[in-house]
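Structures for review follow.
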Structure 1
Amino acid sequence: MTLTLAVATTLAVIAGLIHLMAKVNVHRIRANPDPYPFNVLSREPSGEELFLDRPDGTRLRTMVHGNGSPVVLLHGYGVSLLEWNIIWQLLRNTRYRLIAYDHRGHDQSTLGAQGIGSVQMASDVKAVLDYFDVRDGVLVGHSMGGFLALVFLLTHPEAASARLKHCLILGSHAGDLLRGSPQNRLQISLMKTGILPRLVRNQTYGWALGTSIYGERPAPSGIEVFRQVFAAQQHNALLPILQAQVDENYYNRLGEITLPCTVVYGGRDKTTPAHHSEALHRGLAKSRLIRIEKAGHMLNWEAPETIAEVIQSIGIETKESRVDS
């Protein structure tokens, strides 16, 4: 009985310390500068909303704006097309036709009979390109979106050749997601148990997750918008695509991709550490590599101006670049 009481007391002390550390983390982050205020980061890209029905009953919610050269944007796991809002605004009045959509099972896109996985979602990419009749387009994928872009290029090479001129991979990978990332091992384990989705609903603990995906300067508004969008997803239904990124490995097939690619990564990214992007760069037949020194995983909000410039620079042949921001 005494031993049980001692264990319970110890656990209570540990829990108290963890809570205190989380509260201190929130207080520290709140003092950081906010490049984009909450009301800006929480606003979705503006454009024409259209719904694309897939054969298995999945309905994809899409957003499109502009009439120029097409740029198709694939968001990361557990969020939505909202993550492209700043880059969208930066490119909105340029020569581009901007296209984004919520992946199946995410936000306002439904999940059909075939479920969720890399094959189904790569097929969704093709469907979106066909639906909007994309010609000479740029495919941009962040995190899981980059993984799906690579799967699409490998499984639908003829469609990729007919529809695209370039692929931009942001903070992403070709599978084997746990390799070299203790953070992923912990977070994915907590996702599977359902603990992490519950914790994220609490601002104090949700900010701990948000901090982990940022680089040197975590932004308060960025972390809170991410937390809210992430907490709103039905993660129990999304687990198969999370597991697919762990189990599947396409690094030895990257040489099959002939489309020119640009790989961009943050120097402080702990979710997809540098070795993933460097391996992509080595494996792809035509690639340039850009490192954004102080950024973490949330490149779309940490360095949107740089990403917009990269999109506008597509076509410039250079092997490696470094951005000190």
Structure 2
Amino acid sequence: MAAIAGEPMAQAAGPEADRVRALKASIRGVFVGNADAVDLVLVSLLAGGHLLIEDVPGVGKTTLAKALARSIACTFRRIQFTPDLLPSDVTGVSIYEQKEGRFVFKPGPVFANVVLADEINRTNPRTQSALLEAMNDHQVTVDGESHPLPAPFIVLATQNPYEFEGTYPLPESQLDRFLMRIQIGYPNAQEEKQVLASRTISDPLEAIRHVATGDEVSTMQAAVREVRVDDAILDYIIELVTATRESERLHVGVSPRGSLALRRAAQALALVLGRGFVVPDDVKRLAVPVLAHRVIPKGRHLGLPGAGGGEAVEAIREIVAAVAVPA
């Protein structure tokens, strides 16, 4: 896809682009398989959003999260979600300290730069909702007192879409807080052989060294906001989201929060790919991971089993194919 008329194709040079390339190379040195997943996890980080990885166990979801965290000089915490997990186990709790004669807040594992929320759909809705404020406002409120989370802050959540026993589907309000929902998929034969060979002696994760600091990530996030978005791209995004609201296949279309997320993700993807401006292919590539979890297919609101993910993806792909791409 060519750039918008009058735009040079070579932009986004400089320290931010170099750091993005270093981060990508660091993660790719450990995570073998879906290269698109590496780009999308970087898009989530640079756009200041959160990522839901929905796939079967054992395809590298945790490895991807750990590779990102270890590539940055920042804190990483893993929360294993279970049915008996309490909200305070995530956010923290105030404990009375006799020596000080007052309650002192003890931060929970959500107070980290990179948080892996493993099997998020295995815990009850009350505990799931404990993440809502953290993901949306980057703060936690306990006993009426607000506690800011560290910056940068990203939640990488995982869930197995094929198990229904003992799981609690994420409500639409929480799904909407994730910038993207992606799948990793199985590696091909050559990639899987590479995985087997690389783990014969040691875990490649142990060899990862920091290639960026938290402050440098914040600088890259600021650079994303400077990536140019032409009016023609904005019109294209509006046409896509409007089509979801008018689609006969969808009961609920994309909200304005979704269109903002698509624009921000497209800016981040442009920077990841080494450009200082967004092109239509950025929007097309991100339409499914950014929009599919924000719509409700017809039939799902009636409680029909199996309605949801696959139908939503097909509906978004159909809309992308039908809406004219700006020249």
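Out of 1, 2, choose the structure whose coordinates give FRET efficiency 1/(1 + (r/R0)^6) of positions 145 and 233 (r between Cβ atoms, R0 = 35 Å, to 0.05) equal to 1.00 when calculated.
The read-out was computed on structure 1.
With FRET efficiency 1/(1 + (r/R0)^6) of positions 169 and 265 (r between Cβ atoms, R0 = 25 Å, to 0.05) coming out at 1.00, pick the structure among 1, 2 it was computed from.
1
Please compute mean projected area of the Cα convex hull in nm² for structures 1, 2 and give me the label with the greatest value.
2
Assign the value 18, calculated as relative contact order in percent (Cα under 8 Å, 6 or more apart), to the correct structure from 1, 2.
The read-out comes from structure 1.
Figure out for me which of the structures 1, 2 the number 0.90 belongs to, where FRET efficiency 1/(1 + (r/R0)^6) of positions 89 and 121 (r between Cβ atoms, R0 = 25 Å, to 0.05) was derived from the coordinates.
2
Check the numbers for mean count of other Cβ atoms within 10 Å over residues 33-40 across 1, 2 and tell me which is largest.
The maximum falls on structure 2.
For FRET efficiency 1/(1 + (r/R0)^6) of positions 129 and 241 (r between Cβ atoms, R0 = 25 Å, to 0.05), which of the structures 1, 2 scores highest?
Of structures 1, 2, the maximum of FRET efficiency 1/(1 + (r/R0)^6) of positions 129 and 241 (r between Cβ atoms, R0 = 25 Å, to 0.05) occurs in 1.
Read-outs throughout are calculated quantities, based only on the coordinates presented, and are distinct from any laboratory measurement. Bear in mind that the values here come from a model prediction, so they are computed numbers and not experimental data. Cβ atoms are built from the backbone, for glycine too; each structure is taken alone.
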